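The structures considered in this document are given below.
Every number in this text was worked out from the coordinates using simple rules, so none of it is lab data. Every value quoted in this text rests on a predicted model; they were computed, and no experiment measured them. Cβ atoms are built from the backbone, for glycine too; each structure is taken alone.
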Structure I
Amino acid sequence: MHFTKMHGIGNDFIMVNCLGEGGPALAREAQQRAAFLNDRKFGVGGDGVILILPGRDAPFQMRMFNPDGSEAEMCGNGIRCFAKYVVDRGLVPSNGRPGGDVPVETGAGLLRLRPHLGPDGKVATIRVDMGAPVLTPADIPTTLGEDGDAPVVSQPLRLADRTLAVTCVSMGNPHAVVFVDDVKAYPVAAIGPQVEYHPAFPRRTNTEFIRVRSAGEMDFRVWERGAGETLACGTGACAAAVAGVLNGRTERRVLIHLSGGDLDIEWSEADGHVYMTGPAADVFEGDI
């Protein structure tokens with residue numbers, strides 16, 4: 001199996017091109033062996049295996065499998081790597097030229113990616129229209145909330161030894177955002193699993209721990225569903241930006257400092273969509 005290792009601000013992925021002849025069989029093999037491929041001791045090592053597939057109504061489809069073998073609906077850092085992969089390798093059809101939008105089907109729906117080239121002619125950053133955040137509790141899904149379809153904003157979540165105030169957002173995958181005073185010292189490894197597997201989240205959840213620096217800036221750590229703590233989470237950064245606005249803590253555009261780097265996130269007032277801009281990079285290629 002040939003693969004390309006890539007990362008988006010430290011969130012690293014094993015990219016498998018399943019576009020050509022034999023693509024369906026290769027996709028099945030990669031899916032079945034996702035846990036092994038992601039293993040950092042015995043496999044390639046990564047936060048996810050990303051399959052590059054032909055789409056039904058778009059040129060491409062992205063599927064992503066976590067280190068525990070489960071499938072994620074979406075991955076914000078992964079989709080930027082996806083865009084860099086297909087553009088840099090000349091796989092984009094002529095009507096989806098660099099500088100224009102590249103449509104990609106995901107488990108969260110059709111997303112449009114706009115790559116920006118660096119001085120070397122390769123993709124340096126990508127702006128992704130992540131769509132509108134989902135705030136209806138049943139659609140996130142979560143059983144939190146006491147007022148029907150009203151957003152879950154700073155609702156109490158009781159754990160074994162503490163109660164958290166969580167704000168729930170879906171960016172195609174579920175997120176629980178918690179504001180903390182000291183994100184660096186926060187016990188993410190202890191609290192993250194308790195929130196991920198809490199009965200209030202029937203499909204489990206990603207959990208973001210946020211310290212607001214100012215109305216336009218925040219610090220970020222994340223416990224990802226099926227992966228544990230990672231250096232970055234693009235959908236999580238989008239959810240954190242939305243939660244900042246819902247809680248009256250931030251403006252609609254924020255610079256988010258993740259462990260692996262920075263993302264520029266804007267929750268547009270014009271169309272209600274969330275826009276994520278950040279880098280992606282190749283690491284190495286190989287065969288396993």
Structure II
Amino acid sequence: MIVVLAGGTGSVKLVRGLSKLLEPKDLKIIGNVGDNFWYHGLYICPDLDTIMYGLSENLDLQRGWGVRDDTFMFNEQLSQLGYENWFLLGDRDLATHIIRTKLLKEGKRLDEITKILCKKYKVRQEILPCTNDRLETWIITNKGPMHLQEFWVKNKAKDKVLDIIYKGKERAKALPKALEYIERAKFILVCPGNPLSSISPILSLKKLREALRGKRVIAVSPIIGKNPLSGPAGKMMEGLGLEVSPLTVAKLYSDFLEFFVMHSSDASLLDEVKNLGIKPLFEDIIIKNSKDEVRLSSFLLSLFK
């Protein structure tokens with residue numbers, strides 16, 4: 001059994017690749033909930049949904065999020081009626097959020113709801129939220145604190161980052177089943193998601209991070225050279241005074257990481273990563289298509305045969 005710590009757009013390609021090589025029962029995904037938020041009365045879980053859509057062949061591959069061939073008449077109507085429409089909710093995607101919100105109001109937990117939705121979408125792999133409790137990524141900016149979605153989607157990451165906090169981490173408890181799977185896993189893979197907004201919310205759960213220590217954990221770098229593969233990771237890291245580099249990511253994970261896979265062009269970092277007590281590996285980590293998804297996944301699985 002392989003356990004994957006996953007965000008959304010930066011993680012789904014690798015999750016899809018692994019799903020083509022492993023039996024469904026052998027792939028467990030622990031998903032980020034830090035970007036979950038309420039919008040027009042609906043509870044939105046962008047990263048969980050991206051993984052779910054990716055595994056059910058419903059993902060819009062061009063955007064990297066949402067449902068393929070979706071329309072946005074709902075959003076257009078919101079605008080015409082004078083309501084905010086900065087977060088795009090596709091008309092087909094909307095059904096997912098309505099069902100989730102309805103089930104939440106009926107008293108069901110997020111992990112139960114995720115299981116129900118995955119069954120509806122015929123996803124055979126198990127997707128788990130890292131916690132059922134409130135855990136939100138907030139960006140402290142020169143314009144004040146704002147939820148990650150407001151910073152990234154509404155304001156296009158134009159505000160200066162001063163700090164990042166994970167609201168609720170002190171009280172949030174890691175999902176017991178997630179801890180159980182980490183304990184049983186052959187190895188744990190940290191996907192190449194934004195280390196500060198996709199992976200760190202998961203790692204902010206004390207017991208989950210502790211569970212990773214002493215396990216076989218491998219991470220794929222979300223950065224090549226000084227360039228993040230996607231998203232606002234670079235701006236966030238700079239705002240925190242961190243160098244935008246694979247080495248910084250290795251340092252963030254250094255208390256539990258055994259292997260770190262970087263792009264071949266970052267071979268000069270070999271000794272510095274070794275000095276962290278981590279084994280560096282080099283491979284083409286750029287994923288452009290489904291062949292690349294399988295190629296990189298095959299490489300990762302080959303390390304633990």
Value -1.05, calculated as log10 I(q)/I(0) by the Debye sum over Cα atoms at q = 0.30 Å⁻¹, for residues 122-161 alone from one of I, II, is from structure I
Working back from 4.3 (distance in nm of label points 7 Å out along Cα→Cβ at positions 170 and 274, computed), options I, II, answer is structure II
When FRET efficiency 1/(1 + (r/R0)^6) of positions 210 and 234 (r between Cβ atoms, R0 = 35 Å, to 0.05) is calculated for structures I, II, the one with the largest value is I
Calculated from one of I, II, Cα Rg over 2.2 N^0.38 Å, for residues 202-249 alone reads 1.33, and the structure in question is II
Re helix-only ellipticity at 222 nm (-39500 (n - 2.57) for each DSSP H run of 4 or more, over all residues; to 500): value -5000 computed from one entry in I, II; matching entry is structure I
Calculated from one of I, II, distance in nm of label points 7 Å out along Cα→Cβ at positions 10 and 258 reads 1.0, and the structure in question is I
Matching 52, 42, 34 (Cα extents along the principal axes in Å, computed) against labels I, II points to structure I
